[in-house]
Structure P
Amino acid sequence: MKKILLIIFILVVSIHIGFGQTKTSELKTIAAKTLKDKIAGGWAGKMIGVTYGAPVEFRALGITYEDSIKWTPKDIRGSMWQDDIYVQLTFMMTMDKYGMDAPAKKFQEMFAKAGYMLWHANVQARKNYYDGIFPPASGNPEFNSHADDIDFQIEADYLGFMCPGMPNTASSMSVKIGHIMNYGDALFGGIFLSALYTHAFFENDIPSIIEKSLKSIPAESDYAKIIADVITLHKHYPNDWRAAWKELQAKWGHDHFCMAGDNFNIDAKFNGAFIVMGLLYGDGDPMKTMEVTTRCGQDADCNPSNAMALLGVIIGFDKLPQDMKEGVSFMGDSLFINTDYSFNKAVENTYQYTLKLVSENGGKVAGNEITIAQQVPVAAPMEVSFPNVVLDKKISIFDKQAWIFTGNWQTYKRLGNPGEKPRDQSEFAEKAGDAIELGFSGTGVSIDGNWVKDGGKADVFLDGKFVRSIDTYYDYNKQEHENVTIWHVTGLADTQHKVKLVIKGEKKPESLGTKLYVTQAAIYKTAPKKSASYKFSFEK
């Protein structure tokens, strides 16, 4: 662990040094009123896009969504409880309280203690906080099996909103915040999205904005490659986004560590590709952009939220369609859940932080005219979460021939809907010394189980050697999680291994028990991913 943390520290320091020596291309001036209007357009776009796609979220998995999409501006009120917005507002609250340069742990702490629910990489980062795992380790693949998930991508907007013409400043801030919950391509997703906004303050050509934003992430990253593929597909199928979607799905649709093998895909780069697809095929039209992005499927509220936010910055709030402006303005002073922020406060505080960043980065604020030292993009250092990790198979806990049980293990039956019989959900035990063991052949394994209010602690042994202790208690904001990764490892030698979990009979004071629930194991192998050698139909 110390070695991993040292490597991450070196990367973080190097990226800050690189951006600290940023080159500027030219000075750009923008009227204060225009700047604030574009910031407002960005926040409004987030609210509009997320509510447009909310009813469709994860209803199209591995397929395009072809049913009708019903949306009216009144639906914008639903943005008040969307994680696309309230998480990054918590980060702004952290800045308000502790300053823009507050350590990453403070940002993690405030969102960990916030009263809203979280999922995937965010919820793992929250649990990591309570387990004493802090940034950048909290987002590292060793401690976060969701390291490549979409989370930071959907909540990095504010960094771009407050860095007009300054992609390197946004990237530097992204490294600190993004490593709270993500790593690798998911970090690059947040950097890429924030870069889009920084360029959109001074440019309205969407293909050009996308090309410039790619310069902020490593060209050799899969994230950069999939965005490049979308650009290629758009050029080949300029009037047929569905044809482009099919090609993209065939090449990239199954390269994902979290829930690998399922049609469900919350991978940052894959959903990021849908954002870009909507932008390119939307031709700058808000409704068309949201529709294409949403119909691409998967995380179909987050993606149009990002796409519409970019259009909001380009167009500005004042030039958004009238009904959209009215819908946002109606909710202007309403607070997003578990924050002290409204739309109006978000716009005003983002504007004030922008003025500060402009001044600190070679620009000048003089009355109603703001001069910005426009930055030449510098790519973030390369990092990969799960290199060439491919799902081999899953082994259910009810496969009694695969597992060795020691002690008193029982079947936990999950209650179904009224009238349905309870189903076998997991096996659990709670006495000190009770253990479970699995032999497997491969280069990685994820042991899945439940984080619950009566969860306890266990020691993990790999090939007879103690690895670390885990804690499966979780009851923050009355939210529990079933069938999640409770421990995982990758990068093993490709041979036979044994993993053993031994219950400690210990728990957090607030836990109601010492139980360990196990549902399955996912076995991984090291092999080239499909996308590495795949060629589109017109390239063959």
Structure Q
Amino acid sequence: MYKIVVLLFISQVLLTSCSENKPDFQADELIGVWSGLLFQTETEFDQIKLLPFNQPTKIILYKNGKEFIYPLTSSDGVLTFKNDSGLRFDASYFGEEKVLHGMLTHNLWAQSLKFEKEKNYWFSKIRKPEFIDTDYLVYLEFYLDAAGKIQAKIQSNKENREDHFIIQQVSFNASDIDFKITNSRFAISAVYDSAKKKIDFSYQNQGGKRNIELTKLKQGQLLGYIPRLPSDKYEYKTPDSPDGIVEVASLEDVGLDTSLVKLMDEMTTDEYLHLHSIIITKNRKLVFEEYFHGYHRDYLHDIRSAFKPLAGLAVGKAKMINSMLKIDNPILDYYPQYKIEDLQKKKITVYHALTMSSGLQNENEDKMQREYTDWIKYKLDHPMEHKPGDKYVYSDGGINLLSGVIQSTTQQYLPSFIQHKLMLPMDIDNFQMRTSPAGRGYLAGHFYLRPIDFTKFGLLMLNQGQWNGKQLISTSWIKESTSPKVDKEHGYFWKLHEREVGGKIMTSIEAWGNGGQFLIIIPEIDMTITLTGGNYNVYPEMERGFKLLEQYVFPAVKL
């Protein structure tokens, strides 16, 4: 009798369990891609005024019509304001027309501003900070596997979500949808409203919990989830010049076979998810410029560590301005506030920072940014592991030692120096830059730039430092930056690589950044290729763009 009762109980549990794992709607209602806005970053301020026009003495910041007024000081043509909360403003005039350009720094981000004259004041709108979660759309796709069971995958318009987690299993309890995922730091769940045809989606991580509404997308609404709509017939067009300085030409004009454009057919598949842009110049002319996943020319993109070689160029520019900056100068000469007695640390030079061979133990970048206010001191407090110059060790903290070198040498706020001495001369007036709590720019990455402006640095290198007829960076620094150093595979942050083009091995000069940010310069054929992407921390996906180059771009080069 006991066995019969137990068996009946088990049977009841199994039947109940089975009924709880069935949806109360038709499964095919879910099949497809659902989307909603998961994150959105807003501006701290939305407008800025400087007045009076001729000699500004005050700054007015606006947020939703509310005014925040601060006094401006002027010295040697530079307008400045800063307070104890980390808010600061720096501006000066640029060009023959004396247009005012500035940098607004807040919450450890510096943003470039270009002002226009209106009535008796200077005025500029303030753009959104282009953090990775700005206008962050989530896409949830339900599909049937080979066994006819519903499965799901999650993505975004900005990055490859596989860096965070993968959905392993989907289960149902009436209208509730549960997901088994690969990362316990996250949790997702959903409720399907079959009457309204909506999904209430819950997303939780260490930053908190968000609830959003997902709607099902039609075929023509999938741009963002997929790189390019299959229904869009591609027709090649010669790009427009971004500034009137960069010359343009067709593929045929520069001797590239038009078979190159077949790569666009590949962008309708999921082989190249989160490749955001491809830009090609040949014979120093812009010939190909295409964007994917909803990106476009004016979208600022995080170029991550691909900014490091540009930071090396900034050192070269500072050296042009002040000859007292020499690469064998000790790093500690630029940080007299730190009382460091270690004799080995006193031997670390500017050259060692430029070649990632300081000898300091490698740092934890996340810990540095979360727990420390002085990122330079954090790095210098690490013990020595090697003699300076003995070994190449990739280090974000190591390159950031150069931030104080540039600031001290030029007596300028680093973001303002980069704006006025590197960006504006190349007609780049829109960028955003990470800064440190100690009031310095961050040179290791997190630098937002239009991909087409990133491309300009490839042309600058091909032109041996010249831009628009002027020597922006000295030719000697360009050569020095791209010659092999400690590990023979890098110059001053430039990666010295080899590419096979037309059956011939050619030396390339490249900037690499996490997620698929690449600037590839091949001097032998006078060519640059820019790639940007969102495959952050996901290998080998972040390098998949190379496959497109090998299959379509390099074979199109006529040697």
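Just so it is clear, none of the values below were taken in a lab; they were calculated from the coordinates. Owing to the predicted nature of the structure, the values given are computational and were not obtained by experimental measurement. Cβ atoms are built from the backbone, for glycine too; each structure is taken alone.
Can you tell which of P, Q yields -4500 when helix-only ellipticity at 222 nm (-39500 (n - 2.57) for each DSSP H run of 4 or more, over all residues; to 500) is derived from it? Considering all the candidates, the number was obtained from Q. Each of P, Q could give volume of the Cα convex hull per residue in Å³, for residues 83-290 alone, but the derived value 118 comes from P. Work out which structure the value 216 belongs to, where volume of the Cα convex hull per residue in Å³ was derived from one of P, Q. It was calculated from structure Q. Calculated for structures P, Q, Rg/Rh (Cα atoms, Kirkwood Rh), for residues 315-458 alone is largest in P. Assign the value 0.70, calculated as FRET efficiency 1/(1 + (r/R0)^6) of positions 211 and 531 (r between Cβ atoms, R0 = 41 Å, to 0.05), to the correct structure from P, Q. Going label by label, the one that fits is Q.
With FRET efficiency 1/(1 + (r/R0)^6) of positions 179 and 499 (r between Cβ atoms, R0 = 25 Å, to 0.05) computed per structure, which member of P, Q shows the largest figure?
Details: P: 0.35; Q: 0.05.
Biggest value here belongs to P.
Taking distance in nm of label points 7 Å out along Cα→Cβ at positions 155 and 331 for each of P, Q, which is largest?
Details: P: 1.8; Q: 4.1.
Going through P, Q one by one, distance in nm of label points 7 Å out along Cα→Cβ at positions 155 and 331 is largest in Q.
When relative contact order in percent (Cα under 8 Å, 6 or more apart) is worked out for each of P, Q, structure P gives the greatest result.
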